[in-house]
Structure 1
Amino acid sequence: MKNPALHEDAFTGIEAAIIFIAFIVVASVFTYIMLGTGFFTTQVSQKVVNAEVQGAASKVLVVGDIYGMASDTSRGIDTVQFGVTISSGRTPFDLRGGQMIISTEGLLESLKYTSGQANPGEWNFSGTKNNNGVLTSNEIWTIYARPTDVIPAGTPFTLEVKPPGGASFSIRRTVPQGLDSINILY
């Protein structure tokens, strides 16, 4: 006659083997999922880093002084004028698709591009070679930005330029106390 204790020990060993195999399968699936997630995260991180490196260097550089024009010197400046060029090694681009935002303590305004003369609330440019809208190397544009209201004397302001596909940059200046019709802003 067979010993029932041996039969029971064998059955417990098979149960233990099945449970052990199940743990190995679950651990393998979990490892596969974790590796897949890690590879996916790495690829996404690489894309983000590459996009940031492309946009890190601003396409636009400010050239020369920044001027504030005042039609009525008793009220403040009504136009900000500055020159821009494309940074070295950058491909030509159309700045007309960009955005300009001017802000003071009491004003936050997005200026709209216009191809004609800039009216209050608009901005435009004039180029050195052509006015086709595409800023190329060795070309300097003069940009005219006009807020809807004048910026009074002694008021600090920020003009943020957001070129299409590039890093934005800010121009921070203060309107001088004694105004002339053309003022260099510091």
Structure 2
Amino acid sequence: MKRYTLMSILFALTATAIASLASAHVVIDSPKAETASSFRAVFKVGHGCDGLPTTSITVVVPSGINRIKPMPKVGWTLSTKSEKLAEPFEDHGKKVDVRVSEIMWSGGKLEDAHYDEFIALLRTPASPGKLYFKVTQLCEDGSKTGRWDWHEIPGPGKSRRDYKAPAAELDVVAKPK
């Protein structure tokens, strides 16, 4: 009897884990960071597009993040887009007047049944608040293509759980005094 109960529990836990991955969105692994700090943003991708493998992940870096360095990923091509800053700043004695505004990992293949992570190191802003990273996930398999635009930003009184395709959220909180 004990063995049957243990197997039932394990089956239920496995089914729950699979179901939660199937409904997963692109999210930041640890969605809370302190102001003016170094932060390792891990973008978790839990599924493809309606059964198709993921072949590209593009992250739009929100304004307020002026320093970000994406981590290369074996089997994927890494590229970035930059833009001029309205207000340059100094970092380690050097003037910084450009920021990375978009990161793209492409050319790889993440099967729909698998999970992976895409990582960037960033510096959080000095002011607390929520930041939203819009993520575009492209998928393909032969002649079929698919796409998820994880771009929805919660309106007043709403949370990302209220949306089908929410943007990845980072809550920047004040450092404890």
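Brief remarks on what is shown
- Once FRET efficiency 1/(1 + (r/R0)^6) of positions 40 and 72 (r between Cβ atoms, R0 = 41 Å, to 0.05) is evaluated on every structure in 1, 2, the highest one turns out to be 2.
- For -4000 (helix-only ellipticity at 222 nm (-39500 (n - 2.57) for each DSSP H run of 4 or more, over all residues; to 500), calculated) the corresponding structure among 1, 2: 2
- Taking relative contact order in percent (Cα under 8 Å, 6 or more apart) as the criterion, the top-ranked structure out of 1, 2 is 2, with the highest value.
- With log10 I(q)/I(0) by the Debye sum over Cα atoms at q = 0.11, 0.12, 0.17, 0.19 Å⁻¹ derived as -0.62, -0.69, -1.06, -1.23, matching label from 1, 2: 1
We did not get these values from a lab; they are worked out from the coordinates using the rules stated. These numbers come from a predicted model, not from an experiment. Cβ atoms are built from the backbone, for glycine too; each structure is taken alone.
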